[in-house]
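> Some structures to go through are shown next.
Each value in this text was obtained by applying a stated rule to the coordinates, not by laboratory testing. These numbers come from a predicted model, not from an experiment. Cβ atoms are built from the backbone, for glycine too; each structure is taken alone.
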Structure 1
Amino acid sequence: MPALPPLTLRLAAPRGFCAGVDRAIRIVEMALAKWGAPVYVRHEIVHNRFVVDGLAARGAVFVEELDEVPAGRPVIFSAHGVPKSVPAEAARRGMVFVDATCPLVSKVHIEAERHHQAGLQMVMIGHAGHPETLGTMGQLPQGEVILVETAADVARLTPRDPERLAFITQTTLSVDDTAAVVAALKARFPAIIGPQKEDICYATTNRQQAVKAMAPGIEALLVIGAPNSSNSMRLVEVGRTAGCAYAQLVQRAGDIDWRALHGIRAVGVTAGASAPEVLVDEVIDAFRARFDVTVEMVETARENIEFKVPRVLREAP
């Protein structure tokens, strides 16, 4: 049997689950333990098919609207957050509901509310149609939040009063791209007020920094995550910008294009904040089956943040 070709796998650290994702998954698991199946979840609890399928197998039912939840069954709101109208409607119907919104997303919601109460119109930097953007914009009355995606969008803004503006951002954006949009906002609207602390969450920032640190020593980058996961897609972009000619998103080891990796000697592997470590192990095993693998860790930060689950789940049934 011929010897396997040598390959260095560089693993980014941190990678995978963040505290908000871990909390959201625990909320569904604890809800199933407390109320039994089925427990309904409005939208995917986190953007990862493997996670969603695993919870569905245990009795979680994923829906898009409250109308799909039968009377008497609990409903959980996803980690991305929901417009204010959703819990209001659930309360009106007398539904039992648990909000799994990431606390760092909730912080942005509170920020937007505070600026609105001060009479400022909000500019949100985010991706149109993403659940987090919809949820954050839905905290305020229509017209009170203007969405921009790029620096070019800033030139087209027509705010109510250019002197009375504040900005917020989606928590899972590219740090570098967002900095360019913020610079454009400040150049055009010098009086605009920004967040006291960066809205882009620690986990998004850490995962992007790890990819940047890894990029000079790899020829290809694989990001384990889902195509609807904003932070995973940003990791692919960050890798390409940092010099990885081949940077691809894969959901599972079965998605790897081995022909594209032919002749490559060093591959970087990371995982988006909603991708479990078991999928990283699966990818490593797939490489070990084809190469003589040396694993190296590229650690740029250590994370020890944990968020509490809502009290209703910690109370006895």
Structure 2
Amino acid sequence: MEQEAIEKVSVLIIGSGPAGYTAAIYAARANMKPLLYQGIQPGGQLTITTEVENYPGYPDGIQGPEMMVHFEKQAARMGADIRYGLATKVDFSATPYKVWIDEEKEIHADAVIICTGASAKWLGIESEQRLNGFGVSACAVCDGFFFKGKEVAIVGAGDTAAEEAHYLSKLCTTVHMFIRRDKMRASKIMQERVLNTPNIKVYWNTDTDEILGEKKVEAVRIKNNQTNQTQEIPISGFFVAIGHQPNSDIFKGFLDMDETGYILTQPGTTKTNIEGVFAAGDVQDKNYRQAVTAAGSGCMAALDAERYLAAKGIGH
């Protein structure tokens, strides 16, 4: 296949969740003619979320995929060039910055906004994917409300799992918490909070064998990994809280990251350690991970990029 001509753009946005689309809306309105590549999951994590009830401006709630269609249409109407494709390699060693799409097309950009998001880690059992959105969720803060007054289960042993179990305990009658080992990784204060909450029932040395239910979650079968004994517990919701993985692998070696791969940005900005390269949304945010905060940081990234280009005297 013959090498396509290199395409030169002022601003390249990588990723298409709330952060990417918001960055595109702002950049397009500022006449920066942004090019956005949607990545492997156009719309990001919200496309696997059913009902979104906590995003301002939607009094009756909205389906996650529909909301992302709205974001995309708005960015396109402002003039953003939105394309399907996956960034597979970058070279940030000199300007203009080089990004390869689908391993073949080469884009040169004066500024890059990274909005590649994070992916929830899953247990890897068949029923978990089949019932995802039908009682299985990786976000208690997003979906806990739908299980008000019901019994639920949560798997995980870190601070997020402890925090989400505590959050669910205020809404649900009983929270069954499954921990693989005989201790939790969570901080002391979070462990105490869980163990002192009467309606959180902790199961140590416990693996999830299978989530049961045809069309929706009805029960879970767990196994004690020391005795090999199994038991079934009737539940309506199953929450996976074993962590998230930021989608940042292709930027390793260029951008500063924390030990888990979240891109580090200067506090109060979206600036990375390379000037002209910005990061927004869940790829740099392991604390909040909400659609509204991702959108906010996408706005910040576009404004940061605009100021950077203006200071450099790069016209757009």
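> Work out the source of -7500 here, i.e. which of 1, 2 gives that when helix-only ellipticity at 222 nm (-39500 (n - 2.57) for each DSSP H run of 4 or more, over all residues; to 500) is computed.
Working through the options, I get structure 2.
> Follow-up. Taking 1.9 as the value of distance in nm of label points 7 Å out along Cα→Cβ at positions 41 and 265 derived from one of the structures shown (1, 2), identify that structure.
Of the options listed, only 2 reproduces it.
> So FRET efficiency 1/(1 + (r/R0)^6) of positions 225 and 273 (r between Cβ atoms, R0 = 41 Å, to 0.05), computed for just one structure, reads 1.00; which one of 1, 2 is that?
1
> Can you spot which of 1, 2 the value 27 was calculated from, given it is relative contact order in percent (Cα under 8 Å, 6 or more apart)?
1
> Identify which of structures 1, 2 gives the largest calculated value of mean count of other Cβ atoms within 10 Å over residues 161-168.
Largest one: structure 2.
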